[in-house]
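A short reminder: the numbers here are calculations on the coordinates, not readings from a lab. Keep in mind that what you see is a predicted model, and the values were worked out from it rather than measured. Cβ atoms are built from the backbone, for glycine too; each structure is taken alone.
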Structure I
């Protein structure tokens, strides 16, 4: 890939399926460098015949489709250029969409009621006088903050704009209303709700909310019930799981069963403190809704299975996504906890939908050669058939490379898993190629088999890339993730260096010309490595977690993240210092490019600025690249032009310090 090839990254969202199972509807979004926005439309995908996928809508950015129970309508979100997403409906056969909402800060999560007459959605409700489209922040009243949790990266301040549930009527017989139907609020107050789903009865929804008394000092959240009766009006959600009654769960998502007897819950057990999140395996729970004394029952292995989503129900069983060794598999979980993998291998599943009685599941997933496609999975035979080829244009450039898996052992004998990607031999010869060690963020996250633009751009420019999932990563079990608890920079350092050493045994890689780069926790470990060794010719430290002490008061997660992972400076100053890159910055001699975003509230910009200044003060060659208006997710969802410019600077930096000679 080249930086300009970002426009060829076509990524599908979660699919929805018509009631008869013949077609799926999916959004396909891509970065657009001309408008500097993400653009996309809804596509209708044939699941049975040989018809090519066809465009269903032609808006600027159409996403989040949901098919009505009778299959006639598709609800979705449409955002105009520089606009906020609003709920629209369009007939599943196509036509002119009808806009249903005018939420000032935008709407999300449209969901049809079981009878198809109403659509529930969530929207942030701003305090009077705040967030006006033409308003000036300087004219607003000051924020009086009394809570630890008051802002979030990518969202901003949220206490003054809680997210609430609304319902709006679906147009009768497809009539185009001259005036928007007035949305009815179902929740109100200072505490928001997310992830809403209708109960089959249609008289209520379930969602997720943190309403318990200790919500400002822990990470717990509850499944809640929201009354949706026509005359109910805005009310207070009722806990289904109850942190005030000593539930230790942090609920992430809920999905009611088709018969309404069961609530599938995606949650983490956060322990008695409510903050025991380090490498806690998120799991699937089942809660009986027809019993008042029922408690959630965990169905997935708390030591092995990191479940990232509940995506569907199949004949009474839950269908979930589970991280496994750089993949994300689709797994069917039965009532007794036994599991069957429906989609495995190197697929990285992001969404799925089921058409009842059709005998198949529709999946969106990335692969080593695709940023994402729609697949049809036959439940009886496990046969998987691709129904789209969204990355064909990117592959046709000839500028993508397929990773090769690599497994080696750390000095203590622990197995380390990763990949190596090498440049095109026809263009760059047999090597040895300058090599870059790339380290992921998290740390409880994973690099995957899916096509990865970061790696592809470097390989196209002539670099070999080594990447993997050291201890601390997800997808390899709880013990793997816990290995760096109060021990950052120890066995994770051993693992990435062991992976690099094994890769450099290949004569196609140049062991004398090696660089290192990473973002977030990857920025931490990159900086940490440069305090330990001078073996790297240069480094790129991006959106790094670099000083755990200042992080506590400046990051949106600072009040718990470093304290749980590294320890508390008040109680364990020596242990904390032993894991802090900033404490050891005086050892660094490696030329370093620091990349940071000015609106990064996850790893605040002061972390990168201070690293740059401390290097410069000590005579180390350093540069600072700051992106205005961007947050922590610049490389994944930042403005397309900024993403392209960042790639250009990354390539400039490496061409200066690791020139490609092929």
Structure II
């Protein structure tokens, strides 16, 4: 998930996108006009012609297009994430990270929401456009709601932050297929220093206002920042720094004269020394200073507006407004208890005698459940994970009508980001499918990558999990662009966790230990409901949270410690998985109960995946409409 934050950030930057393929891309949106309707005297109802609906829908899509072009022009990083690299000027810049730019974005969101409500007649839209209207409405309002608490968020943490995310974008997303694109890379190196300096000043101001991450975050931030400026051209350690190595590799691969390559590399070297190095040294100094001023509290309840901030985070990460922190806490406790009962059934099946916690210890400590910490062990893991994805790929046509065209690979996490990456994550490919998507596995510590969880991870991160959902969303036809790229955790992570359970429904997990791995991940996500609310609502300490997860899950202490620290700096996000999964399962059961023998997995999944990463409230309405349509014949 560490690197996946980059993708999430791109989606957030595109929270107000539209359809770039609209024929009216450059046409100004006209004010709303009264639609031509006819009123029948007999029943006093309004009849709207198909032509009227199409006309209003075209106006709405033109509005979405206008917003898309405006917002994408303001976000060079979003353009890079989506593979839009034709504008070399934008390709060499970073987004404006100033407070003024943020406030201007909030003003635009308020204006867009007002125009949506005032300029368009919802009742005149086609059914598909009504979904887009409601989705866009949610995106804008949610952005405004979250923007109210920007000053309560942490900028630099051990899990995410511009100090690592911006270099990761250059290495992972900035393609260099020409000399101009190589020079754009250099331009971004020149701009990286000022951006980091500006963000460091913002972090300093927040710390002075009482908003700073816990003590454990600082050593990792400092070490990660040092890693960016360690190696050539910063020192004579004999190795190249990550950015310098990447720029050299990409530039030297170009088919251009050597003197042109040399000039680009010399400019890049100069930018690293005069822009990147001093900014990162200043960041390190500020993080070292702040580390000595941190208090003891872990949860965001201690922040100046912490209680309201956490409530807003829960609404954002569940996309529901009917769940309080206490509701989520109790839901987690009940789910942990239910899953433990299923786990005991597998214990009996494999003949293990002892308590559930003793079985957890057996799984943590027995070498048979881990591959050796060697190149051979790592390659074996990758090969077997790939085989599991390939097997599932052959089975999904029986359960899905809509299938993605984009390819996906299983890859090892690269060395430059292996320290801060978690065990596994997914990265979508560019919209033009010029490169495949990837399910990444962190093979740094094989003793923290149990083999019995391999199958459930493959389904979650790959197929039918993140890849199926993300690729299908990117490839949707006839919908505004924001529906293709906006991503909400409750839907996206909820779907991926649902995909693990779907694997069981499809007859996978024939090995009882792999099935226990599925349950171990599900109980892990259930325990997150307890721990996240425990930390930020019930004021648990880090150690209390770790102790609970050690009791409730078979995860290792090291893995649990990293996870708990993630929840501490990223409040609310961890609850999205289980809330999303349970919502989708409830909706599926609702459809099964209503349709009986007429229920079709492929139709249901096409409804769930057919409109992008919608908020769960909207998804519920879409499933209800699907049920009603099928009940009516």
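Tabulated data for the structure shown
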| read-out | value |
| --- | --- |
| Distance in nm of label points 7 Å out along Cα→Cβ at positions 583 and 599 from the coordinates reads 2.0; which among I, II | II |
| Among I, II, which structure scores highest (criterion: relative contact order in percent (Cα under 8 Å, 6 or more apart)) | II |
| Which of I, II yields -4000 [helix-only ellipticity at 222 nm (-39500 (n - 2.57) for each DSSP H run of 4 or more, over all residues; to 500), calculated] | I |
| Comparison of I, II - label where mean count of other Cβ atoms within 10 Å over residues 103-110 is highest | I |
| If FRET efficiency 1/(1 + (r/R0)^6) of positions 127 and 471 (r between Cβ atoms, R0 = 35 Å, to 0.05) is computed and equals 0.20, the structure in I, II | I |
| Winner on mean count of other Cβ atoms within 10 Å over residues 119-126 once structures I, II are ranked, highest first | I |
